[in-house]
Structure 1
Amino acid sequence: MTPKPLPSQRREYGEPSEQMTPLPRTLLILVVGLVSWGGWYLSQSAPEASAKLGDARTTAGFTQAAAASGPADGGQIYTSKCAACHQATGVGVAGVFPPLAASEWVTGRQEVIVQILLHGINGPIEVRDVAYNGLMPQWKTLRDDEIAAVTTYIRANFGNRASPIDAAFVAAERAKTADRTVPWSGGEELEDLP
C-alpha cells in the first residue's frame, strides 16, 4: 500500500514536463489569409506601386543637378573627401596622414597637387621634414571643376597662400596622364613630374 501524501506535499506542483503545444488553428488561418491577401494586393497594384516606391534617382541626375547648381564648392568637397584623414584644420595626423597646412606639396607646383588627387600616392613622401609612408587614394571620379575647386581651397586655406587652379588646367593634367593606372610611388616620383 502506498503511503498517503502529507499536507505539505499536496500543496506542491509536480515536476514540469516538456510538451508540444500546437499553434492554434485560428491563428494559423489568420496568418495564411493575411499572406494570401497581401500577395493578391501587391499583384493587383504593382504597376502603380512600383512607380511610387523606391528611389528613382540615377547618377545622371546627380551630375545634372551638380552642374545646374553652379560651381563646385571646394570646402564641401574637402570636408567630404579629405577631412577624415587630413583633418578639418589641415594638420593631418602625426606620423600617419601628412599635413596640408604649410605643405610644400600643396603650395608648390600646381601640377603636383593635381596629379596627387588624380592618381593618389602609394609610397614614402616627406612633408615638412617628416617622413610618411602610406596610401593616398586617387580621386579620378571627381570632375575637373571639382578637383580645381578642392585644390584651390586647400591652397588658399590652413595658412596656405598659393594661386588658384582652374578646371582647364586640371583637364590638361588629366589628359597628360590618362594612361596611368597606378598611384604615384612617393615623393621622388612626384618631384620628377615634367
Structure 2
Amino acid sequence: MAEYCGSKYAIATDSCTDALMIAAKYLNVAEVTIPPRTYLSVPQSIIHAGGTVRFRDYSWKGIYQLEPYPLYDAAKRLTSNMYIKDSIMCLSFHIKKHLPIGKGGMILTDDEKLLDFSKRARYEGRGEVYMHEDNIKTIGWNAYMTPEQAARGMTLMANYPSFKEDIANEGSFENEPFYPDLREFDLFKDCKTVTYE
C-alpha cells in the first residue's frame, strides 16, 4: 500500500477512525478544525486523543485536513501516488469504500517515529513479539487489522487500477448532503464554528 500510495510507510489498523485517533494522539492535538459534514467518529477520535473540536463550513471531496495539523482524513480516496509529502493520511477500507474488505484502515506516513508509535498503539502497547516476551511501556488500543481482512485487501489490490476517482459525498453541500451537520447532535453543540477569509 505504501508503494501504491507513495508514502514510505503504511500501518494497517482496524478502521480509519482508530487510524485518526492514533495519529491525533501521536501529534498530541489541541484544537482541531474540521468540516461539520463528515463522519461522526472523526470528532470523537479527536476528543479521545485529548483534543477539542471546532467546525468550519466548507465542502470537500475525497480528503480534508484536520487543521492545523499535517493530518488528513482520506477515507474517500484511494489512488496511486496520492500521498502528500510529510503528512499523515488515514484511509478507510469500509465496505462502502474503494477497497471494501469489510472494516479496516491505514495510516500513511514518512515518519519513522510515527511508524513505531502506531505499531504499538494499535496492538495494546505491544511489540511484534509474544506478550510474555515484551515489556509494555506505553498505552495502546485493540486496533489492529485482522489477518483475514489484510489477506482480502492484498487480494483486491492485485487487480486494483492505478487511478480511481474520489468517492462522492452522495449529495451536495447545499442540497441534502450525505453527512449530516454534526453540530445538530447534542454531543457537539458546544463546539465553536469558525470562518476563514
Structure 3
Amino acid sequence: MSEGARGQRHERALLDALEARQPEVFDADVWRCTLRGRDPLEPSSAAGRWSRSGEGLTLYTSVERDGAVAEVGYRLSLEPVWPSRVEHVVHRIHARTRRSLRFPDVASLVPFGIDAARHSSFDYSATQALAAAARFLDVDSLIVPTARSPSRHVVIFLPETTAAEALTLIDSETVDWKAWRRARSA
C-alpha cells in the first residue's frame, strides 16, 4: 500500500494498474445540471460515486446533455412525489484537462475492482477508491460510464485543474422536467 494525502492508503495493485494507462488531454464541451442559482462551475466536496467526502473538490459533468439531466432526474424520481417547484438549469461548459483517464464502458472498470453488476448501485466504495488512487497519481479527471444513461461522465478533480483555466461556461437553459418525464415514459 502507498500512502497519500491525509494518510489515505491505496492498494499497490490499483496504483500500478492506473499507472499503466496512458493519460490523455480532454478538450471538449460537457454538460452539467444544477439547481437554479447555483454556480455551474462550483465543484462539490460532498461524497459521490467518484469522490469521498473531504478528499477534494469534484465537478461532475457529462459528455451529453441528456446524461447530465438523466443523473439529476433519476435522483428526483426517488422522491415519494416528484418535486413540483424545483428548478434546474443545464449548462454547456467547455472543459480542458491535461491528464484524463478514459474508461469507455463498465467492462473497462472491472480490472480496477468495479463490480459491473453493482455499478449502478449506491455502493460507491470501489469507484471512490479508484478515484482517490487516480488523484494520488495526479490524474485531473476521469472519463467514465454513467450509471443512469448511455452517456459518459467527465469527473473533473479540482483544484488539480483550476476552473479559471480549464472550465468556461458556454450557455445555460432551464430544464423542462414535465417534457423530460413525458419523453421517458413514451
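Every number in this text was worked out from the coordinates using simple rules, so none of it is lab data. Because the structure is a prediction, the values reported are computed rather than measured.
Comparing 1, 2, 3, where is relative contact order in percent (Cα under 8 Å, 6 or more apart) highest? Intermediate results must be reported in sequence, preceding the final value.
Details: 1: 18; 2: 27; 3: 30.
Of structures 1, 2, 3, the maximum of relative contact order in percent (Cα under 8 Å, 6 or more apart) occurs in 3.
Work out which structure the value -1.43 belongs to, where log10 I(q)/I(0) by the Debye sum over Cα atoms at q = 0.23 Å⁻¹, for residues 26-137 alone was derived from one of 1, 2, 3.
2
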